[in-house]
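Once you scroll down, you'll see the structures, which are given as structure tokens.
Bear in mind that the values in this text are calculations on the coordinates, not laboratory data. For clarity, every value in this text was computed on a predicted model and none was experimentally measured. Cβ atoms are built from the backbone, for glycine too; each structure is taken alone.
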Structure 1
Amino acid sequence: DEMTESGVLDKTALVFGQMDEPPGTRLRVALSALTMAEYFRDVQKQDVLLFIDNIFRFTQAGSEVSTLLGRMPSAVGYQPTLADEMGVLQERITSTRGHSITSMQAIYVPADDLTDPAPATTFAHLDATTVLSRPISEKGIYPAVDPLDSTSRILDPRYITQDHYDAASRVKGILQKYKDLQDIIALLGIDELGEEDKLV
């Protein structure tokens, strides 16, 4: 209903892969959607906004297919071809002369571990990441964006002014120091902080 009311339904193509379907089918869903996006970009000459929810399912399906094929798993039980499979998918999300595919991807992070091979492999291909934090959410702050774990390749003096870059770096430095001090406060109490640290 929302898509009809907003007038985008006639400009939308949806591809679904339900969790009760075979892993081979689920593995192909993201690739099928990307093929459709390439058709709209290259043949229909349109700019495409591609939403993938959730890219972890692509990785998970690849792991299940790998197990069915009898391949020896690599790190944390993922398929040994994880980096190659993710690269094939992500490198197709690109611009051509005059038209582009821009992608927004939801990424499930197992056990909130950003170093887990599945999300880490995905992050390597993204221009920006917005990390939502459970601890920030528990404080009632919404959206619960973690500015320390979130990244952007555009936060670079080549793309933004030096003043903007310096201000962002200072803010991140203060937030990191505050995060570090929280551990000390939890163990020893705020009275053990130096006068300068109490100002943070």
Structure 2
Amino acid sequence: MTFYSFGPHIPEIEPDTFIAPGSFIIGRVYISEGASIWYRCVLRGDVSRIKVGRKTNIQDGCILHGAALPRPFDVEVGDYVNIGHKAILHGCQIGNNAFIGMSTVILSGAQIGEGSIIGACSLVTQGKEIPPNVLAMGSPAKVIRPVTEEDRQWAKKVNEAYFQRGRYYSEFVKPVEVKPVDRG
């Protein structure tokens, strides 16, 4: 993991977080207790703030960046949120207990309601508001149906698994020196 200041702004990280090596955390970024930031993520808090909530997981390859135009938009990710691999969050707000599918793009000013699920590879356009507790997907994303209890339990299990995995990785994953295989 690499932390950088941006001018006077320094990332703030609460205890009991996991931040994977190869991630870049820059500037006005606040990461709450129990959150996990996985491999190759970039959280760039240069033009506006980024806040990651408690026990939220930002999975491998995600990009979080605020927006400066037409006005500043912070990135605010609530508590107990799952952000799938390679998602891009640009100046948007994600409610508590939401699930953002892999490779989804959420643009400036968009708001994802609490408990909502955004399907993989979706595009949530600038300023779009997705209400709480719905499944939305597509490009552009449209509401498909209400979130079911089964959906909620699945999202909760994924979230808890990532929390536990972050703790495991913090304890057991260490850099090693790898030597070439001797084929002689």
Structure 3
Amino acid sequence: MRRWLEQFDDAHPIHLLIANAGVASTLAHGGDWEARERTAAIVDTNFYGAMNAVLPVIDRMRARGSGQVALISSLAALRGMAISPAYCASKAALKAWGDSVRPVLKRDGIRLSVVLPGFVKTAMSDVFPADKPLLWSPDKAAQYIQRGIAARRAEIAFPALLALGMRLLPLLPAVMADAILGRLSYLPREER
């Protein structure tokens, strides 16, 4: 991928890169488990897949002294959920990486936005077995992301009410946050 990106950038300098890599896995019941292979596949796609696109382009942007990067993470990065541990962890890693490098890249003239979408009507959300509160259409989500990127916002989180709820969960005692997520069906059902 690096070679292709570098060749493309030679011909058409990349001014904006949107790194969107996402696969998910959900646990159907308490006996289900994301084994090493399943977890590695999700992390490889969601985190390393994004890094494979971002790192070569950032090198080029730093050399030019300008550019913009948007990392598509998820509101699931704000609080792990038992129904999809590897997805939450991979998106949290992407958010943490973006938050970590943002101030350094800014010195080099590169703006970085971390995008934290809630539920968007896609093939991936269609198979998600739990509640999908405040589901957005792809067009609505794309327009919101586009406006946030144009405004060079460091973080683009939506929908606002769900983002607020996800930000508040880590402030609660873990047992209380777990109970709330369980009531919202984000806990694998018990085996019978």
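Determine which structure produced the value 2.0 for distance in nm of label points 7 Å out along Cα→Cβ at positions 135 and 151, calculated from the coordinates; the candidates are 1, 2, 3. Don't jump to the answer; show the numbers that get you there.
Numbers: 1: 2.0; 2: 0.6; 3: 2.7.
The value was obtained from structure 1.
Tell me which of 1, 2, 3 gives 1.02 when you compute Rg/Rh (Cα atoms, Kirkwood Rh).
Numbers: 1: 1.05; 2: 1.02; 3: 1.00.
The correct label is 2.
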